[in-house]
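The numbers here are math on the coordinates, done by the rules we state, and not lab data. Source: prediction; values computed, not measured. Cβ atoms are built from the backbone, for glycine too; each structure is taken alone.
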Structure 1
Amino acid sequence: MKNLRPMLLKFIQAETVLCISGLAAIITMFFVPPSHEYIAYIDFRVLGLLFCLMAVVAGFNQTGVFVLLSEKILMRVANIRSIAMVLVLLCFFSSMWITNDVALITFVPFAILILTMTGHTQHLILIVVLQTIAANLGSMLTPVGNPQNLYLYSEYSISILEFIKITFPYTLLSLLLLCTSVMLIPKEHISFTLSNSDKTDKHKPYTIALYSSLFLVCLACVLRMIDYRITILVVILGILFFDRKVIKKVDYSLLLTFVCFFVFVGNIGSLPMIRDFIASLLVGRELIVSILASQVISNVPAAVLLSAFTDDYKSMLLGTNLGGLGTLVASLASLISYKFYSRTDGANPVRYLGTFTLYNVGFLVILCLFYYLSGTLLLL
């Protein structure tokens, strides 16, 4: 019993959103008793696709191909500003395909390694903060960039062209803002050598070919060219036959979190009073409500909860993506960067949080102003 409490607290701390979603689902069960109708709440296509993408990206990531490519690029630059630009843009563009959290898991430790080796850790906080913003905003462009995009893309049956049409202007503005922010870093000359042959020699070319093929299958499913059940079967068989340890690397807590929120939202939708209240709160305020909700419960749960009460998919899509800016919990991917930074020697969490909040709020304000100004211009 003595060991149970610390273990429980550690679990709650590590899986806060899962615990909240599970508690929310359990509470609603008292008002809507469990029945076979619960099955209808769950979007198995989203869960299946999310599982496949996480498994394939985890396999891709362990080959070291992303770090290898980034090292090749970095060896061509000679000052800290250029290195910062490369590290930020790697997060921005890679997050569109390998998700925001995987981009940060891959490239934030890499940034810490480089800045530590070169003795330029005074720029570490700003670069990691910009990497985090880059991953959260770069992932906005595509349906596979983050979990809420995949969910909303499926929930509203948005075409891929319509999806990109909505997100592209904000992604482009985000890129310009990030490049401008990097220019604040001085052009201090540096030189370094990285040797990672031990990382890549272990991995055979067929492994990269396997995950490339499986990723294309996942994209075909996202584009609704292949049934999700066939995709799940192909991905599971491919991994089990060639690299079964990848199955352990899937974030099952995220999948369970989605299940809990599906049950919670389904039960809420069965309670007329609460359903009508949320619907009335959202009418005409979808963007601002989804942004504010994301600040408290993070953008993935906000997308699942609020999408059930509105048909305005454009505002929901932009609101939950822009809502990833702001507080540290607005996007759970932001916690990944914070954890990596907090473990470095000489870490200053207070300064990090201050810089994080300043830049996140700044980006959020500018992007929201762009939303309202572009909407006003369209009405003229």
Structure 2
Amino acid sequence: MGIEMNQSAVESLASASETYIDRIEDLHSFIAKADRAGNFSACSIDTEADSMHSYETKLCLIQFSIPDALAVIDPLAIGVSDLKAFTDFVDRFEVVWMHGADYDISLFNSTFNWVPKTVLDTQVGARFLGKEKFGLANLLEDEYGVKLSKQSQKADWSRRPLSEKMLAYAYNDVRYLLDLGGKYLERLDAIGRLGWFFESCQAAQNSVLMRSGKSEDEMWRISGWGRLSSKGLHFLKHLWLWRDDECRRLDRPAFKFLGNQEIMTMAGQLESGGIVKPPHYLRPGPVKRLHEAIDVAKAVSPSEYPVKHRRGEGLRLEINEAKLEKIRRFRDRKAGELNLEPTVLATRTVMERLASTNLSDEEKADALLSWQRELLEPALS
């Protein structure tokens, strides 16, 4: 394909106007200008948050593009409550393009209790086109020959003012999305996968909206909890709550204070009747409160320890291993014929549901999208 053929497109995209919006008046002005242009067929959106740097994740930037115009919108300066004008504006577009939309949709849902009506995902499109590397930087280099800097990928997006490098990174995240999405639609249509793409994007959006957060009784059950007894779970819960309180005090994400493995190690020490040895880098205040939390936990009656239940609620699957292997082999062969990564057709979890002996046919059917069911039908009968 040639990157040379795309040179004029690259130059055109590179010259799109850039607007940094940190006042509500500037947002209204940008919307009015787009209104006059009158093109509401598609836009593209990306977001930046501060989950790597703060206790509570905040929406820090919204990157937005329409043909020939880019905007970086600053929710921290404008205020989330004043951004309804933006969400109403986005709802006027037929399609919103994103890349790896799961996180952005979740962030919009938690921030505004709103998500765009129709989201198309270039990452999903890339996988249906057989791309082995589907990160945005990989796709843009493959399509346009541009190499984007990743230096700001883990930046603290809550800090102001934003550096020139951070702004350039933010604009580039949406600079090419509309053009890339249009090209992908044409190619998917040409190979007969457009229906697969639309259904998969809609299913992914529905999955995000239906996904419930962990309950208060589940949040502390971090990776490895299943190895602990009820006594160990009791101490794990109190250790997790202590860490959560310390992170709130410091406005720091948990992984930057004390990792899950350290928490599990301490829970194991207490489970076996040993003495907790907190990491040497913890300051005296947190250590003092840690020992206070442990003393409180030790005073609790064993009858009040958490129940040692299995992860998740619902039926434990009984799997026909021969059927599972038959489905897996068929899936892998079909994926090879279609030049697709096998998990696009069905993940291990989905295949286990399909091979179970204690789920109804209706429950099994719900595990697949219609295009997946059609492709895998010979292995399911």
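Values for this structure:
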| read-out | value |
| --- | --- |
| When Rg/Rh (Cα atoms, Kirkwood Rh), for residues 65-176 alone is computed for each of 1, 2, the largest belongs to | 1 |
| Among 1, 2, which structure scores highest (criterion: distance in nm of label points 7 Å out along Cα→Cβ at positions 25 and 57) | 2 |
| Structure from which -24000 was derived, helix-only ellipticity at 222 nm (-39500 (n - 2.57) for each DSSP H run of 4 or more, over all residues; to 500), options 1, 2 | 1 |
| Which of 1, 2 yields 15 [relative contact order in percent (Cα under 8 Å, 6 or more apart), calculated] | 2 |
| Read-out percent of Cα pairs over 40 Å apart, computed value 15, structure in 1, 2 | 1 |
